[in-house]
1. Given that distance in nm of label points 7 Å out along Cα→Cβ at positions 130 and 202, derived from a single structure, equals 2.6, which label among P, Q, R identifies that structure?
2. With distance in nm of label points 7 Å out along Cα→Cβ at positions 146 and 162 as the yardstick, tell me which of P, Q, R scores highest.
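Rule-based calculations on the coordinates, nothing more; no lab input. From a predicted model like this one, the values you see are computed outputs, not experimental measurements. Cβ atoms are built from the backbone, for glycine too; each structure is taken alone.
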Structure P
Amino acid sequence: MTYFGFLLRFLVLPILVLLLITVRDERRYPPMKHFQNGRRVWAIIALHIGLAVIYTTPWDNYLVANGVWTYNPGLVSGIVFGYVPLEEYLFFVLETFLSGLWWWFLARRLPHPPSFKPSKAGRWIAFAILFLAWTVSAALLFFGHVRWTYLSIILFWALPAIFPQFLIGADILWHYRRLVGFGILVPGAYLSLMDIVALRATTWSISKLHTTGVLFFGILPLEEVVFFFITNVLIIFGMTLMLSNLCRERFFAWKDRRFRGLP
């Protein structure tokens, strides 16, 4: 299977389905009360696509340059930027678009949770746990066995992007935990399973030397599952916080305190 064929089957087609549903929803449903609507949602999806390309490009080039994962030269277009084929960059865009539309689909349908209880302590505790996990990943990356390379570099790369999300709104994310949970679970599991198809078709390959050897279904490395889930964590956390009225109110309250010179 060519890389373009993979993208068309497993990302473009579900995106088209969700686009049709989104257009229909815009006509049938009233505006969401607890999240921003319309153009602002499209803008936040576009922002996440841009961030995904910018943030992932150097990391992915490093992986290919060091043989952590490789693509089949006979199954790609041959257009390469750095070490990475054009199709991989399109994957960044399409995955983010798919997950953003899925978030919007859920946000319209899931009931709003009961009253919100802010927790500054909870935000700091969540950040501290995440920072500890990042420290462990850094130690494994720089001092651990080579088999920890792929797993540790995923966590070393992704967790710092979650730091500000937890500091700003870990309690808000917990408040919307049902939306966040389903938002991450479905695309994370779906893309992990589709990865099996690509691996069996040799569209791309994962280095056995740089992975722990933990496999699902005899072929899917643990690291690939972690990658698809953690990228969706970044997308769904970002969508929830940037579009939540609770987070907007928190930001403007903070801005007002700063204007008044208050702590």
Structure Q
Amino acid sequence: MFDISNARFAFLDIETTGLSPWFGDRICQIAIVITEGRRIKATVDLLLDPERDLSPAASHVNGLDVSKLSAAPKFAEITGQLEASLKDAIIVCHNAKFDLQFLDNEYRKLGHSVEYPNLIDTLLLARDNYDLESYSLQYLADAFHVSNSLQASHAMTDAMTAKNVFFAMMDALKPNGKPLDEYIGIYNSPAWPQDGVYLPTELSEAINSGRRLFIKYMDKDGSVSERWISPTEVMGLTDYIYLKAFCHTREAERTFRLDRIIEVAVEVGKE
């Protein structure tokens, strides 16, 4: 049985070139905060050469320098360091299936499959135990009054925030009397397309909110437009994942490549 006070945790966050490994997107950064109980023992922040360009949305979110990525090691060169960091640890990440499908994809390219027998997803932990308006990592940080003054990369900031949110939620769940083991699951290699499309939390929540969305969209020529849309369906087509929506600006149905939506906001004040 795991004891939260001295268990080894690896808080993991991954930045990627886009939204789906099934359409060729790759990992471009991995950040890990390793703790013994609550005590930070080490941090790992690795830039990787994804061997492809970043999508407009990814570049907007993580702000990574393409020239630095092209000079970084490839995934195959850091597997030893990665496996040493995750060994014998309870892996904790937010929206785990989204991040881990990318790790799974990278290992598949090397002829391996992955299984993580001790995994906690802070997204599922929050959804299972708390009734909140949103389950994005930043919303949880605000809801549980945890701050992160760390000046670091986007990936490391999120890994550290996940750590703080996790321990805050576990403190709040103490009255339940459940041991840590009951919050732990197993990650197995997913199958496509039976397991569906995994999206970042904020984007998924926005699309499924039932409200109109305000988006900034970059077309293939680099031009950015702003518009109001009402989503109807997420579709995996031959080249990428698309959002079908009614565009209120054009007064017509349109499809938008999800990796070209660089900003999204949910309309407030209307049900």
Structure R
Amino acid sequence: MTQEPLIELRGVCKSFGDKVILDRIDLTIYRGEALVIIGPSGTGKSTVLRVIAGLLPVDSGEIYVKGQRRCGLIEDGDENLRVALVFQQAALFDSLSVEENVGFFLYQHSKLPCEKIQELVAEKLDMVGLHGIGSRFPSELSGGMRKRVSFARAIMSNPQNPQDNPEIILHDEPTAGLDPIASTVIEDLVRYLQTSPGGCDTYVMVTHQQSTIRRTADRIVFLYEGKVRWEGSVDEIDTTDNPLVRQFFSASIDGPIRVID
């Protein structure tokens, strides 16, 4: 791709105590792509998401957003980029209805009348296949439905201020804990929201699930021991000679990836 990167990590390092989590990571995210970060558990994938989101400071290295260097965390600057984060467990407010959860950003950060926000919420719920459930509470929903509600919240936009609209969605294990059929629904939805009006055309995802990797990725980055060890397309998964990738996708206990008991 020749366009300017949306977000770029250059030589990023992050440690917690004596444990090095990210070791001089270089990562570029382009507008309109679906990037999936994979690798064994505990290798820094979720940390990368928090760094991209501007929620976690780095120890060293540089982060550029639309060509401008980020200083501090996202809340510290005047960064012209809204990042939406979809958490692994949906992270809905239990005491709020579905409608209040999905419309939370607009209720807190816009001057839109309640009736307009409710109309926008209904549109987003329709997009994720949850028509007419705005009055329900998270405890009344299945795991897959809660995930879809969190997607609707992530793509919520403000017609009065386009700068509030999400330009990138970060997905942390969106199909974790779901059965294969529910996972397929979520995988299809992720792709649908990337290409649909009112969705968001750029996302970064962390996942372990093979079906999710193969069905949602344009580009794959393999992270191991704090470093990017491989990068390629879905088609290259089955042809690469990289021993880390081959072991990961074959689920073999024999290979360079250390087995953690």
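1. Working: P: 4.1; Q: 1.7; R: 2.6.
Attributed to the structure labelled R.
2. Numbers: P: 2.9; Q: 1.1; R: 3.6.
For this comparison of distance in nm of label points 7 Å out along Cα→Cβ at positions 146 and 162, the top structure is R.
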